[in-house]
Structure P
Amino acid sequence: MFASRTGWSLTPNRLSELVRQRRERGLPLLDLTESNPTRCGFTIDAEEILAALPNPRALTYEPDPRGLLMAREAVAQYYAERGVEIHPDQIFLTTSTSEAYSFVFRLLADPGDSILAPQPSYPLFDFLGGLNDVEVRPYPLVYDEGWQGDLEALSSRWESRTRAVLIVHPNNPTGSYVKKGELLRLVELACRSQAAVIADEVFADYAFAADPDRVMSHAQASDALTFTLSGLSKISALPQMKLAWIVVNGPRELRSDAQARLEVIADTYLSVSAPAALATPRWLAHRHKIQPQILERVKANLRKLDELLTRGLPVSRLEVEGGWYTILRVPSTRNDEDWAVELLTQEGVIVHPGHFYDFPTEGFLVLSLLPAPGIFAEALRRVISRISAQS
């Protein structure tokens, strides 16, 4: 009686079931997967955030498929401060980047068409593709003193029904940004195939160091039809406020057609609430207070990790350019889930096994850099000690 697109296995995996049991028993946990900024002890200006909500204009319904103009102007100003000039008409507000993906997938692809997405990456795209009747086909990110897309492999996986290539900037969890040379090649492939580029930039503001070879933003002018996705969840560390957006750019006629079609999709849902849209300028301004705190935290935790990873240990970390995560390379004498289960049951530490992010081989654990420094350091000591003792 149910649609095949919702035929997922709903049985909890072994690790999540063990976490649930441990919590029910009240046993202590050190969570190195915590990535919810509202639970990580950052200082927020609660009065300022909440004061943005009681706006009398919210009592009047002013439907606009793109979202209220004042909110889109605030988003355009955000990009202007990053050196990218866009017009508010290029912006469509959504309640989340997940909804933004659905809008773009619906715009570009018919059932059976495909989108190319990076691997490893966050395990969201397969679900979104399935819900929108789009096949998500992976292309590899490869590691050699840093991550980069395997453009030859990507090109070989391009098919006649490929409608877009998806890039995450920086990727989650690899923390790797798209470089200018990579983007030129991606745009060339997209233009040649009459396909689009979809760029997820939710973590773009969290770079650990400057890099002149890094793409500033995919929202800038492009020869390919490009959809750039971002939102308040990461930019202002306000995931609960549910506001995101799509920026459309590309050749003028193609962009105009895309915007007209997107307007119909957005008008069908009209999903963004007036209070959230009216609060957007002040919530976006909150980034100036919260982003320095987050960057200080993740850099400090990364320094602590490097301090603890002395030479000769069977644990090392991969290079990371930005974002909220880091990746440990561990012995592949057992699979990643077995390592995660042992760390949970013997040390009370939660980590993500690499297969959660579709790493193609064993030997990787993924950690969040957001936990409080004391928790992060103690959990790491336990992780390193346990793996060292078992290797």
Structure Q
Amino acid sequence: MNKQTMKTLNSLSFWASVFFLTAAVACGLLRRVFGLELPAYVAGWILPVFTAAAVGYLTNWLAIQLLFRPYRPVGWLGGLQGMIPKNQANLADTLAKELPANLMPAEQIGFQIRRKIREAMQEPELADRLHAMVGDHIRDERRRQGLVRQISAFLGTAGSTGLEIGFTPSNVRKFYQTYGSRFVKGKVICNKDLRARILDELKEQVPGLIGEIRANMPVMLAEYMRDNPFKGAVLSIFTGASGENLPWRQLEHAIRSTLSEQEADQRVKVKLAEFESRLEGYLGSPELESDITALKRNDEIGNALTALRDDLAERILDYLEDELVWQVVREQILPGIRVFLQIQIRRNKDAIVAGLDLPGHIRKSILDLKPENVHKLVDSVSHEELGMIQLLGFVLGGIAGFILVFAQ
């Protein structure tokens, strides 16, 4: 039965019930006041049966109306108010407690949230939309400059804070003990390939070194002869006035040969070990603290960091427009975020649901509803059922009236 048909039947039943009750009262007055008697089949059957049907209908109609009306207490009726409006606060408390516990348990809510996240993160257009949004934002010059200033300020604050807090003698020592010492010993001192490269580099520098010595030899000999005239005169006989008699090529070959010997490798190893020892001594000395303090106060370093963070801010924005970045976002970051969120929701579903404060929102929503709106809401959902209850009252009342008349 559709809604309109139910509405029509209820309207007809209501007015029929009013008519038969009015007719019953009128017949009673006519019989008692004027002595007018109705036909036996009317007075004995029709009027009692339909009056009982009318009472059954109107009783149910009145009971349903009293669920909602009066919407507000009526003083002259002893504060009479509809059952639902009168108990709206209690109803709100009960529903706020029962709905989340029975209809919206934490497990179900967590599952629905995870499902929505999974569906959202799996949309192939998501990364494209994010890429387009970020690109539009960055390509707007005014917004871009604002972002550069914000990123630069953040890097400046983070850098200054990190430099002040993190760059301390204690942290430098801890860093060296954890990473530096192992690197120096394993990757520098004990690395044969590195030592061989050092010796090769020295060999490459030998010709230049010999050339520099040869170019400075006249000055060196002149100074030596001035300080030691006799020895200088004897030396000049063998070397020449400018050192031109010295076997420079043989000297270069001898130096290069010396650098190729096993002893040279050992000497490099020893020198590197000595460097490590001096470095550890420096890290343990008060000089480190004063040097770090001086570095923090160095204006040139501060200016360099400022220029670096401004350039870095620009590079970050350029990087955000790179297609390769968004390929990584699409293939790696978004799936990773999806898995992370799903795991966190599964682990913390109770805390998440508690944070949603569903009972509080349900209670407030119910309390904020006007009684008229509650009536309309229930009627829109249960109009057919409530109408059927009223019609059932009419039918059952009529049957009861028929039985009473038949039993007389």
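FYI, it's all coordinate maths here, none of it is from the lab. Source: prediction; values computed, not measured. Cβ atoms are built from the backbone, for glycine too; each structure is taken alone.
Just checking, which of P, Q has the largest value of mean count of other Cβ atoms within 10 Å over residues 8-15?
Structure Q comes out on top.
Upon calculation of FRET efficiency 1/(1 + (r/R0)^6) of positions 208 and 280 (r between Cβ atoms, R0 = 25 Å, to 0.05) from the atomic coordinates, which of the structures P, Q produces 0.35?
The structure behind it is P.
Taking FRET efficiency 1/(1 + (r/R0)^6) of positions 184 and 376 (r between Cβ atoms, R0 = 41 Å, to 0.05) for each of P, Q, which is largest?
Sorting by FRET efficiency 1/(1 + (r/R0)^6) of positions 184 and 376 (r between Cβ atoms, R0 = 41 Å, to 0.05) in descending order puts P first.
One of P, Q was used to compute volume of the Cα convex hull per residue in Å³, and the result was 159. Which label is that?
Attributed to the structure labelled P.
Computing helix-only ellipticity at 222 nm (-39500 (n - 2.57) for each DSSP H run of 4 or more, over all residues; to 500) gives -12000 for which of P, Q?
Matching structure: P.
Consider the structures P, Q: one of them gives 41 for relative contact order in percent (Cα under 8 Å, 6 or more apart) as calculated from the coordinates. Say which.
Comparing all candidates, it corresponds to Q.
If we compute mean count of other Cβ atoms within 10 Å over residues 32-39 for structures P, Q, which one ends up with the highest value?
P
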